[in-house]
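See the structures that follow.
Every read-out reported here was derived from the displayed coordinates using simple, explicitly stated rules and does not represent laboratory data. Source: prediction; values computed, not measured. Cβ atoms are built from the backbone, for glycine too; each structure is taken alone.
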Structure 1
């Protein structure tokens, strides 16, 4: 299913991004580069701008200043090569299978290819036995895995995940993390936010640490958790209120 050539939309570069809403500057001079490969986790306290940064990257919010540049030749290719899974799954009133089928029909894929992709992603996310069940009757963890499977079925180069396990119990979180690892193993770049430091340590290859709309650190996860460079990051890891 994965098509590595679509990864040509990376790297993603943000340069001097500013976002203002209601007179408040929520992202300020935000600059970073996301490369192919590593799982990038955005950390920071409440109000740091993590979700806003994801939405700017994904094109849902237009910055007031600065640039967001994909490596692809045109904006249409970049848009088709990325997907976003929200903290609360947005599912249609139909079966789990039909939720994914609808997303693929929008891509105008022929039915045999749709069916193959749907079966693959449901199998990999441990949802195939629930394929015919109404999506909104699934548990919270199952719904989040279905949202992940639906996004994965579109074969994105980059998958953005906004606090995907925020409302899940430990068992559901573990199942979701296993599904995310399967997506990553297929060649899709993962960029996610989380408040869970344990999850960040389990999942991240690199950490982007934000505070008050600024990026304070972008470094290897192992370095961040053992020797953070900034006072704010050290306080955050200690559980102190910033």
Structure 2
């Protein structure tokens, strides 16, 4: 099992904290954010991890080289990070999109049980981890699904259709990898591709019936998008430390 972590962005909504430090290197309890992701993956036996970098790439590379074996954790540079959204990061990593793998957003903090559930998922070629809550806001990556089969995914779905949100972690089987890679390579020939999220490709593939979801409701996770999210993330890792 391979994991691809998309960490090319600066995280402008976290300014001034990300003025010179990329989002993935912000510290929680004196440990860079990305190390929580990588350590969890390694703990679960995921021993091939590719981090797609962009903003302050040399700083991210240095941290990873000092901390991890280069045979297990390596980086891939996305030179378009300032002018493109994360569909371009996936396209830059297209040669990595083979076999079974996971894609993780570089700003998602998660407990190990979430990744365990995702690794075991086998009902669909592409499986997204999702959560449920009473109310969804405009920034949520919303999901409409029918008994686990995803019908649509996007931020602008009509709220009456929404019954889950993506947490930024998904798994691909061999078949799912082929579907995803071929669709990305097709879509990157379109003029608007640089402004698209990779989940727009998942939305396209959902129409084929090949995309499903597993609920991780009740398990710990959070996104690091805004300044107030830092305190939520710090409280979460403090809770985990106490449990250990």
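For distance in nm of label points 7 Å out along Cα→Cβ at positions 78 and 166, which of the structures 1, 2 scores highest? Going through 1, 2 one by one, distance in nm of label points 7 Å out along Cα→Cβ at positions 78 and 166 peaks for structure 1. To which of 1, 2 does the computed value 28 (relative contact order in percent (Cα under 8 Å, 6 or more apart)) belong? So the calculation was done on 1.
Rg and Dmax of the Cα atoms in Å, for residues 62-125 alone computed as 15.3, 45: which structure among 1, 2? Let's see the in-between values first.
On the way: 1: 15.3, 45; 2: 14.2, 39.
Only structure 1 yields this read-out.
State the single structure among 1, 2 that was used to calculate FRET efficiency 1/(1 + (r/R0)^6) of positions 118 and 158 (r between Cβ atoms, R0 = 25 Å, to 0.05), giving 0.35. The structure behind it is 2. Quick check: 8, 32, 35, 20, 5, 0 is what I get for P(r) over Cα pairs in 10 Å bins from 0, in percent, calculated from one of 1, 2. Which structure matches? Source structure: 1. A value of 2.5 for distance in nm of label points 7 Å out along Cα→Cβ at positions 38 and 198, calculated from one of 1, 2, originates in structure 1.
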